[in-house]
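Student: Next up: some structures, all given as structure tokens.
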Structure P
Amino acid sequence: MKRAIGISLSLAPLLGTAGFMAWKTRAVARELVDPPFYRPQPLARVQGTYEDLAKGQDGDPGGRWSHEEVDGLQLWRLARPAPSPGVVLLLHGFGDDRWGTSPALKWFPRLDAAIFTYRRRDDAMRQGGPVPAVTFGVLESRDVVRMVHHLEASGVPRRRILLLGRSLGASVGLLALAELEREGKGPLAGIIWEGAPASSRSFAERLVRGPEDRWWHVLAPPIGAAAAFAAGHLGRYRPEDTDLVQRLDHLQLATPSLCFLATQDRLAPPAVQRVLAAKFQTGQVVEVSTWHLHCADVLGPDYAATIRTAVDRWFP
């Protein structure tokens, strides 16, 4: 009896660790495919935001909204009052949608704008599901490719289309751009990106680590790998297809790039951002001492000014 009790006590730490790893793996996997903090806004609020953006303010001229169906997705377009040299396609991030990213069009007062929600997850959630899983850029980037093809078919040349993506939106934009350039039809006008997670596995591991290494940080690599595998199973995609460095390997992208690089970021590793930025033949990197999604707050007016300088260069 004493020996059995001793064995049980000796196994308790191992069993506790295994239980923690199983619980954390499941929690992180669920977060990867269905961000717990995402809640689509009521359509009345979305419409109100769009009406405010159409009016324009603070140097933004506003414009006129229209929408159209594209392969089961809903694309919203804002036409400026004056003729525009091109279109910025706004790509939303992790746990966001077209409403959340729509105010970013104010950074592009000269350009028409286009937005949509990947896989139409916002409408699915409002209607009670089933809600498509987040695939960490795999299927979302294909949506972007289809939208670029649609804009081209509607009369907007590829060299007049600009992509903007932050956080997972940056990963989606980079994955889509790689596929578009592989088509051999020339570069886009440009891409502006900030805080692209390196892969679903990297992101999962860093979610486990949190804002600073904790006592369980040594378990982060195996938990991250297991969570990425489980998320891929739930979302029906291959985790390796989310690996930006691998997907952009052997490419030298002709599309001009502007990268806001958050040097303190633990979710989008700065070293990986530098590797990705080096994939562009023409690029500018603005390093900011913060986490991604906070570069605009830290830089203040210089953030929008940097974007407008790039737009003026790409759309003379």
Structure Q
Amino acid sequence: MGKMQFIRSGETELPAGWALQPHTHDDFFHLAYVHKGHLVFQVDGTDYPLSAGSMILIPPGAVHGVPKDTHNLCVQYEVFFRIQDPELKSHLENKTVRVLHSAFHLENLFSYILMNYGSADPLCTSCTDSFLCTILLSFLTDTPSTKVSSGTYVDSSQYTPLIQRIIHHVEKDSTEKYVLSSLSDSLGFNKNYLCTVFRRETGITISEYINYHRLRRIMSILQYTNYNQDFPIHELVDQFGYVNTSYFNRVFKRYTGMTPTEFMNALSEDPNNPKYSEFQKYYHEYLDLKRFPIRESLEYMQGLKDSMEV
């Protein structure tokens, strides 16, 4: 007897706008590999966004489905099976949902299983059994890093991998004018979906975080340069993807409570001046404090103006 008992396997096409209603398999596993497109599996109330090359292992008893409007045209390979091998079963049958991204190297194994899982040929049976074991072992050997993941200016360790990928992309491409478009292209999800999940998890929009990250970098530049001389404002505006100086000034004031000029003046004032001493203290604490989650970091930035009025 092999290590696996196959229930069924096949290629499934999920058109855009269709939904896979929540359901469960009481005594067998569901393994899915995204061959084309992207989709979001909801398993026991948690979202698992998958793009081409990703796979998910759903344990017996887990309620799962694909909500409407969370995917484009998606083609996935699916295998439904029971584990016969006691040792492998002990590692995987613990009601844990497992996801593996960038699993393109395993696609040929899926293709072979799809074509041969029902064969009466003993060699084919042995191969499908071994190939599925290899795929499952990939979940066990893909051990996540224990290092806490943080953004440059915020603590992102509490967020899901998709939100961390968004934060990383914003940090890498924050100077582009069309960050949302490049973000959508890079991650394989439409902008509306990415904006929805980001706001739900962080409490702010992606656009707000883009502005926060840009301004946080700009404030560091202004602190160490002679504003409007060493670093002309129009160069700063252009470098960070703002359409013009007037718009940049409005954004800066909306997030900090002051214009760039007022900010620079406040930093350069005599620290013994009571009007500015609290601001300078607050600002340097802001730079030195342990990173906050995104919403708290944004709120701290917005407190700069208030610190000058204490």
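Student: Which structure, out of P, Q, was log10 I(q)/I(0) by the Debye sum over Cα atoms at q = 0.07, 0.10, 0.16 Å⁻¹ calculated from, if the result is -0.41, -0.69, -1.23? Each step should come with its number before you reach the end.
Tutor: Values: P: -0.30, -0.57, -1.40; Q: -0.41, -0.69, -1.23.
Computing log10 I(q)/I(0) by the Debye sum over Cα atoms at q = 0.07, 0.10, 0.16 Å⁻¹ on every structure in P, Q gives -0.41, -0.69, -1.23 only for Q.
Student: From P, Q, which structure was mean count of other Cβ atoms within 10 Å over residues 153-160 = 14.0 calculated on? Present the calculation step by step, with values, prior to reporting the outcome.
Tutor: On the way: P: 14.0; Q: 18.1.
Going label by label, the one that fits is P.
Student: Then there's this: Of the structures labelled P, Q, one was used to calculate distance in nm of label points 7 Å out along Cα→Cβ at positions 73 and 105, giving 1.6. Name it.
Tutor: Working: P: 1.6; Q: 3.1.
Computed on structure P.
Every number in this text was worked out from the coordinates using simple rules, so none of it is lab data. Everything quoted here is computed from the prediction, not taken from an experiment. Cβ atoms are built from the backbone, for glycine too; each structure is taken alone.
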